1. One of P, Q was used to calculate mean count of other Cβ atoms within 10 Å over residues 48-55, giving 16.6; which?
2. Using mean count of other Cβ atoms within 10 Å over residues 24-31, single out the structure from P, Q with the greatest value.
3. With relative contact order in percent (Cα under 8 Å, 6 or more apart) coming out at 20, pick the structure among P, Q it was computed from.
4. Taking -8000 as the value of helix-only ellipticity at 222 nm (-39500 (n - 2.57) for each DSSP H run of 4 or more, over all residues; to 500) derived from one of the structures shown (P, Q), identify that structure.
5. Comparing structures P, Q by Kirkwood radius over Cα pairs in Å, which one has the largest value?
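Coordinate-derived values only; no laboratory data. Note that the structure is a prediction, hence the values are computed from the model and not measured. Cβ atoms are built from the backbone, for glycine too; each structure is taken alone.
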Structure P
Amino acid sequence: MEFFRHAPSQTSVAELQALLTLPRLPELCASIDTLQAQEDENHGAIYCLWGAFRIRRETIRNGIRFTLPDCPNALAWTVTLESGHLVLHCTINQSSHEADFIDSIHQFLEDWEAGLGASAKPV
């Protein structure tokens, strides 16, 4: 399944990539409670609304991709810039899921949208 959010922004790609670091995740997304461990700038562990997970950060074209490699749903999300808009894209490896879990993904993206709106130069 795929989920999207869009928000206008005046942030540059370089600024966005510098903003989206593992230590800043709890500040940028209320659904991420803590960064529990950090192995290096791209690998660590978080505690979030779904529990504790290893996390990977990857610089991609126009933004950053985060993955939870141990998540049973292979949850991954990207934050990118496209034509002056932040694009939040989240995926899971299921074609359907329980309504409560889908609601939690929507909440996760809303929390990202709110956190980025406060930190990523909104228009």
Structure Q
Amino acid sequence: MKKELKNNGSVLLVTIFVIAFLSALVIGMLQMNTEELQLVENQIYSAQALATAEAGLNDAFSELRADSSWNAGFTNKAFEGGSYTVVVDGSTITSTGISPQGFAARVEADITIGGSSPYVIRIDNLRINE
């Protein structure tokens, strides 16, 4: 007596479904990792823009320490591959920094300037990205 084996392809079908499921799982994980890397990269570029804006504010403070009536500001002054623009409006200084990748950040300070040279600068209020 011979037994007849029925090969109806069920093992092949299950194998294909398992491979498809694992492929979808791996692709999903790769997509999540790619998005996480992009978020980290964006955070780095935003931090660069903020550091550039702070450099503009410090540059303005340097000018004000030498001459308390200085109000010329800066327009697109180069800094570390990016640039900053500083506007002086009375006792408010606004610095906008642009990173080399085009990200922007803004720092605004309300200041009080001391009465004698070198002029002491006190920051009364500091606003970041408002």
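1. Details: P: 16.6; Q: 21.6.
Checking each candidate, the match is P.
2. Checked P, Q; max of mean count of other Cβ atoms within 10 Å over residues 24-31 sits with P.
3. Only structure Q yields this read-out.
4. P
5. With respect to Kirkwood radius over Cα pairs in Å, the highest-scoring structure among P, Q is Q.
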